[in-house]
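Just so it is clear, none of the values below were taken in a lab; they were calculated from the coordinates. Owing to the predicted nature of the structure, the values given are computational and were not obtained by experimental measurement. Cβ atoms are built from the backbone, for glycine too; each structure is taken alone.
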Structure P
């Protein structure tokens with residue numbers, strides 16, 4: 001985080017207090033809140049912070065400061081695990097940015113949490129190679145955070161649906177992300193996806209939880225026989241992956257979503273897409289509400305995102321925009337229409353009944 005950006009926590013805190021004042025004064029409240037507490041409780045179920053600006057780290061910090069007391073209380077004595085999105089170890093656009101992690105760590109420092117860890121199981125190669133490539137090691141050193149390769153930190157078996165044989169298949173998932181004594185922060189990105197339309201805070205946790213053997217690497221250089229369990233979660237098809245993301249969300253979900261939209265990815269995500277200069281960040285303790293707001297900001301029809309609709313149907317969080325309080329600027333002022341993957345029509349097969 002730059003010296004100018006961090007004139008620092010004082011500036012961020014002052015901005016947060018001003019924002020809080022705007023939401024407590026009658027003239028700054030949404031109409032439903034001005035109508036009184038009973039109307040508010042009837043309509044609003046979750047709060048999501050939206051921040052916009054020109055400093056990626058500051059956007060994350062400011063969004064988190066909006067919920068400072070609630071986050072501190074939720075963390076309590078738990079260990080904080082920050083889970084970035086490293087679907088690739090050598091493509092910065094596809095991965096969480098170190099500046100986003102810096103904003104999160106600076107916030108944790110501001111509330112007295114100094115024992116956080118950055119933990120990942122990178123999809124296409126050695127996790128620590130990605131950490132070094134993206135500068136996570138320098139950020140971790142600055143804040144005294146530990147770096148964890150989830151592939152080396154133990155696993156439990158869960159079972160995933162496979163649409164080719166309609167049978168459960170065992171999948172190794174990280175003990176760290178399953179541990180109830182850990183507080184999981186999903187440091188995700190705004191990205192389109194070639195299987196599930198969009199990938200945000202939930203998918204970052206669920207697919208990232210699946211582990212691989214040491215020596216696994218996509219393409220050349222892989223150790224013979226080394227396995228990767230992430231394809232198991234993908235369920236061998238569009239229906240399979242949407243169902244598995246939903247089914248595993250009950251145990252594998254973030255306690256706090258920090259979705260970086262400073263530079264999003266559109267088109268052939270989650271790896272082969274192109275950049276979108278968006279300059280926003282979304283934060284919420286309700287991960288489904290955060291993903292819902294991010295989808296809206298990306299100009300995507302929420303009805304097309306299968307796994308999030310399943311989670312909405314079973315009330316895993318709030319996905320009704322009319323019941324989400326936005327702390328910060330209006331969503332409509334920051335919407336950018338992301339181009340979707342070319343195979344969108346194929347992806348939407350989940351919306352149609354399976355043939356008998």
Structure Q
């Protein structure tokens with residue numbers, strides 16, 4: 001059980017021992033590569049985030065964010081900060097809400113791994129999907145802002161912003177199921193789960209025939225967005241590490257999985273009284289996305305949900321492996337690792353709903 005409060009993920013903390021870096025080397029590099037940079041530099045680490053260690057960089061006149069690869073043995077092709085910086089730069093040019101990227105460093109000798117420096121966007125992050133800090137009258141507008149942002153992403157012509165080769169259009173589910181199954185099987189440290197084993201067999205045999213392609217985020221949740229300090233407006237979407245060219249309905253279902261997600265795992269609405277909170281129902285939220293993207297419905301929705309619970313379970317399985325090996329980026333990674341079996345069970349439940 002995850003007994004953390006939202007405050008455990010908010011703000012910064014002194015840099016953890018396993019994620020320390022050479023501050024003098026970083027400051028020297030920024031002086032030569034970040035326009036307008038002037039020290040002295042001080043560094044803190046953000047509490048939230050599971051994958052790539054993320055730091056708050058402060059000078060007397062500016063604030064920056066640094067994202068880097070974690071240290072230690074890594075799953076092949078994971079934690080690609082160069083790729084993340086690329087999509088941020090492309091989306092920024094398309095005026096999609098993302099932080100500006102100031103510089104990318106591929107020289108691992110500077111701080112021990114590749115990294116990039118980006119804008120620190122000031123605003124609010126909601127770690128609780130019920131948006132408790134927002135009044136009932138305003139709450140629907142915040143949900144509409146999220147819905148509108150993901151619809152806008154899926155309608156974006158990715159080839160027009162230089163991302164034609166950012167992923168392989170077509171066969172998204174087959175490739176993704178194969179990828180996460182392989183990573184699950186390879187991480188022997190984290191063990192096996194019967195629900196995951198069953199899903200690895202069932203999912204490839206039940207992929208919907210409808211094959212679409214768009215730029216997708218891969219981890220689109222309320223806590224991966226920065227909202228305006230006082231208005232229902234998304235200022236920046238964060239954490240693009242899992243982005244690719246893929247199926248938009250997989251991406252939307254992952255976002256809408258909040259309606260079936262226990263809030264003690266990631267931001268979820270299970271157990272919340274949606275009516276009294278004035279939060280749109282799952283059906284209403286799906287209908288709003290369909291209206292924004294020119295659809296009439298989402299056939300095979302339960303398959304998309306089962307796939308996403310499976311994928312998230314595989315990610316948490318990877319976190320479990322990193323906890324065991326001592327390379328996990330977040331101080332809360334142990335709690336995430338403990339949630340892995342629950343996610344596998346939820347995936348199995350959605351699989352059963354498809355039959």
Distance in nm of label points 7 Å out along Cα→Cβ at positions 196 and 276 from the coordinates reads 3.8; which among P, Q: Q
Once FRET efficiency 1/(1 + (r/R0)^6) of positions 204 and 268 (r between Cβ atoms, R0 = 30 Å, to 0.05) is calculated for every structure in P, Q, which label goes with the largest value? P
Where is percent of Cα pairs over 27 Å apart largest, in which of P, Q? Q
Output 1.3 (distance in nm of label points 7 Å out along Cα→Cβ at positions 156 and 292, calculated) maps, among P, Q, to structure Q
Given a value of -9500 for helix-only ellipticity at 222 nm (-39500 (n - 2.57) for each DSSP H run of 4 or more, over all residues; to 500), point me to the structure among P, Q it was derived from. P
